[in-house]
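Listed below are the structures to be examined.
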Structure I
Amino acid sequence: MPYGDVLIHAGDFTELGLPSEVKKFKDLPYEYKVVVAGNHELTFDQEFMADLIKQDFYYFPSVSKLKPENYENVQSLLTNCIYLQDAEVTVRGFRIYGSPW
């Protein structure tokens, strides 16, 4: 992606929300990175993950192998980013509201 001052990513910045995928996002070269989770960031939805672990058949095998301690605070891996979950932020005079899934 080309360099810019502000990156707003409104969902689906990973394939499944795996910790390794989330960590890669922090290295993008932008002064501000505003992130909202989408339906691909499965691990950001704690209720969904709790239900997924209880199932005998997994639609997402790579996510189902994760232990809860590996994804319980996956949002905290978004360093150098502003993560919005039913919240807003003002960046360079623009008010941005983010609500995932």
Structure II
Amino acid sequence: MNRLRELRKEKGMTAKQLADILKTTDSTVIRWEKSKQNISIDILKELSNIYNVSIDYILCLTDLKENIQLEEEEVKLLDNYRELDTKSKTIVQEQINTLKKLL
């Protein structure tokens, strides 16, 4: 995974330093980075915490680095929005744009 190497380099860490933190070997870290060995979910969680990015970002499933923490009210709004049909979603977006202009 090129992203793993990229994140490690951004942190200014060597493969050995990361390996020490994860209680593994630098050769294992390099195999992960080259996609020659799978990473356990526990290690993915640790990497997510070390780099402060989502597991999805590490796995290249998204380009959004940060974990987004939603408040309970935001989760409810999102759930309600997802239940709407396409036309209703368009109306909601138009109303949001109108409100933003008024503020």
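Figures for the structure shown
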{"read-out": "Computed 3.5 for distance in nm of label points 7 Å out along Cα→Cβ at positions 5 and 45 - originating structure among I, II", "value": "I"}
{"read-out": "Read-out distance in nm of label points 7 Å out along Cα→Cβ at positions 53 and 69, computed value 2.0, structure in I, II", "value": "II"}
{"read-out": "For 40, 14, 12 (semi-axes √(5λ) of the Cα gyration tensor in Å, calculated) the corresponding structure among I, II", "value": "II"}
{"read-out": "Ranking I, II by relative contact order in percent (Cα under 8 Å, 6 or more apart), the structure that comes out highest", "value": "I"}
{"read-out": "Among I, II, structure where helix-only ellipticity at 222 nm (-39500 (n - 2.57) for each DSSP H run of 4 or more, over all residues; to 500) as derived comes to -5500", "value": "I"}
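Any read-out appearing in this document is the output of simple, stated calculations on the displayed coordinates, not a laboratory observation. All of these numbers come straight from a predicted model, not from anything done at the bench. Cβ atoms are built from the backbone, for glycine too; each structure is taken alone.
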